[in-house]
Structure 1
Amino acid sequence: MPKTIVVLPVYNEENSLGNILPRIASRADYLVCVNDGSRDKSPALLRGFAQKRKYTFIVDLPVNGGMAGALKQGFLFVLYLVKKGLVGPEDIVVTIDADGQHKPEYIPELVRHMARRKADVVLTRRNFSVYPVYKIWGNRFLTWTNSMLSGKKYRDVESGLRLLKVKTLKPILRYYQGVKYSCAQEIALISARSGFKIDNEFEVEVPLYRAGTTLWDGFIVLALSLFVFFRWFFRKSPPPSPDLALMRHSLEQSEVLWASSVKKPRRPKQSKGFPNIF
């Protein structure tokens, strides 16, 4: 059975982390928390949680780079775990927002859905019942644009809850820019143009609508989509170069936190049989 690695970007989410972290961790083998330059109590909450739950990794970014930039660093850290022998190409990366917009309870069913559909990428589509009309039409326009550029007919590309097999990360990162909220558009576009099998049929409820994006953000997303498409079309992009010092520091910091726990860490159920190389 493939392992599940959740990548969780975190920026000033002290009010939601206490609720969301246990619910995610109980449904994942590894949890990669990317602290995106938070200025509240989020870093302390992440460290406290990692002390209690082994295989929770913390990647600390010195300045805020936005959702897309945080996801990029999380993906690069997953590839670092591949080099360490902890993760394989058929394992599954789950991305989810830290503010409670998505229910972690969907994760096990999404993993089964991915297996049934034999998909490499699962992009969930949202039930828009809690969204204002202008957001719905904005999403339709961006989804239509992505469908045109990617050659794949999508129903909703902007959902932050998605599954990607580890083997898709390198091809995606080769063209991925990661600016502000461009992540959803870029992942959908590049994964389709890279020939991966994509499913966009799993509908999820959104318990919390959070207004954070603006019309300007939408313009940036659209511009990045065009830029990434032409980079792919002309094959003008080198392989990604991870910050190995950051990756090593993140792994070492996480090991120290696990070791400092008073209680003996308990492995997640799915992790049984994993080699302990730390």
Structure 2
Amino acid sequence: MELSLLVSCIETGAFYGLVGLGYFLFLRATGVVNFAMGAYVMFAGVAYASFSENPTTSLGLAIICAVSAAVLFAWITEDGILRPMALRVHDEFGAVMAIVALMFVIEQLASLAFGARPLLGRELIEGTAVIGGLAIDFQDLLAVAVTMAIFAVVAIWLKHGRYGRMLRAVGDNEHAARSLGLPVRRVRLVAVLVTGLICGVAGLLAAPQAALSFQSHLSFAILGFIALVLGGVGTPWAPLVGGMLVSAIESASARYIGGFARDYVLLALALTVFSLRPEGLFTIRVRA
């Protein structure tokens, strides 16, 4: 039972970390906290679950449609909201409010397109593995493996990739990046589309684990944001650490205090981190 709880905790933490990674990249690219991140994930997950319910629909088509929807919403956020607002006036509060409005638009679109009932997606890979006498679904192992692979690829991309290095420069100082002749708009767009791709994959991984509805996005957005707050923005691996902490705290509070206390414990932890270490566990090091 302990091993089963550990596997579940790791899988949940990996999911929270993946959503936190979306926050991380979007924030680095635009300087804006995108609370519609959970809506991207929700829509992709519900879309995949809806399409995969139909036995005549191929799994590949369901995956492509779900991920494409998340990427499309990410693009709309950048080119349809943030960029036009930046051209008129630099208003971060207004940008956040516009993104929140988009979040609820996506919620209503999901409700109209796929209905209000919770939907459970088809497993991406079927079967079980026996580890230590405990049967673990291949889907669970796939979710953890895919998450770790995404974090590794993003970390390598940011360190060695052309657009990844430029994104670091844009995130550190956008005005200096423009002065150096870097294609800031293109770099931001690439980063935002990668964010949408990550959210689409997160939705695919979440759909077979629990039934999703058009209201699931609020939980995803909050827990992914807390993962980012705990981990910080010093390294792309930080949201994964934060996600694992959130999952561990969830499991511990549910076991020793009760499931009703989970949200209160997480809120108290987030407020504590904001007060004592607002930069999170990992911070950006600036050379003197």
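Miscellaneous remarks
- Structure (1, 2) behind the derived value 2.6 of distance in nm of label points 7 Å out along Cα→Cβ at positions 75 and 107: 2
- With relative contact order in percent (Cα under 8 Å, 6 or more apart) derived as 24, matching label from 1, 2: 1
- Comparing distance in nm of label points 7 Å out along Cα→Cβ at positions 19 and 251 across structures 1, 2, the highest figure comes from 1.
- Structure (1, 2) behind the derived value 146 of volume of the Cα convex hull per residue in Å³: 2
- Structure (1, 2) behind the derived value -14000 of helix-only ellipticity at 222 nm (-39500 (n - 2.57) for each DSSP H run of 4 or more, over all residues; to 500): 1
- With distance in nm of label points 7 Å out along Cα→Cβ at positions 27 and 235 derived as 4.0, matching label from 1, 2: 1
Only the coordinates and a few stated rules stand behind these numbers; no lab work does. Remember, it's a predicted structure, so these values are computed and weren't measured experimentally. Cβ atoms are built from the backbone, for glycine too; each structure is taken alone.
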